[in-house]
1. If mean projected area of the Cα convex hull in nm², for residues 12-59 alone computes to 3.8, which of P, Q did it come from?
2. Taking distance in nm of label points 7 Å out along Cα→Cβ at positions 20 and 76 from the coordinates of each of P, Q, which one would give 2.8?
3. With semi-axes √(5λ) of the Cα gyration tensor in Å coming out at 28, 23, 14, pick the structure among P, Q it was computed from.
4. Supply the structure label, taken from P, Q, corresponding to helix-only ellipticity at 222 nm (-39500 (n - 2.57) for each DSSP H run of 4 or more, over all residues; to 500) with the calculated value -23000.
5. Work out the source of 2.5 here, i.e. which of P, Q gives that when distance in nm of label points 7 Å out along Cα→Cβ at positions 44 and 68 is computed.
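Readers should treat all values here as calculations from the given coordinates under stated rules, not as data from a laboratory. Being a predicted model, the structure only gives us computed values, none of them experimental. Cβ atoms are built from the backbone, for glycine too; each structure is taken alone.
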Structure P
Amino acid sequence: MSYQDKKKIANIYLNPETHATLKALAVHQETTIQATAAHWLEEIQPVMQEMVEAFDKIKGGQNTQKVLHNFMAKTLHMAADSLEIDDSTEK
């Protein structure tokens, strides 16, 4: 994604604990708080998209329990896919 494609958010207000955690993480990653927050939001975007779709379905009258069950299944599957280990490299 190019710099021109990105959208700016002017201000985000965080509670002190969240700010301290984000700041410490940024220090460990040797980057800015803003870059760390942007990275985390981009990484979690697919889960947020699934959440939006689930809310839309619930507000559209679909069975809440079924929608939530499918949301959990999809997001757990996404997490599992990101944790897969290539067994061919292990000894």
Structure Q
Amino acid sequence: MDHKLAANEEKVQRITNHLIAAFEQFIDQELTAGRTVGYLDSFMAAHNFHCSIVFHLEREADFDPKAAQMFRRMAVDTFGERMRKEPLTEAQP
């Protein structure tokens, strides 16, 4: 029997939309307050958030070291796959 892991797509989309909205709200608040947020600031914040969530889920699941290593590999692999599949933004004239 084939047992594949699958996320609830509707739930994933709702969580994703919420996180994007929170990110955009923070940026808007910073700009309204007269502060800038550079691309590297945003990039590293997104990176740190991704890592933080992976580590949090790992702790919550109480994985043994071998399972934790596999979970981290899944995080790396799924992120890499998405980066490879997402079309590049076309240059604007």
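1. On the way: P: 4.1; Q: 3.8.
The read-out was computed on structure Q.
2. Of the options listed, only Q reproduces it.
3. On the way: P: 28, 23, 14; Q: 30, 18, 14.
Source structure: P.
4. P
5. Q
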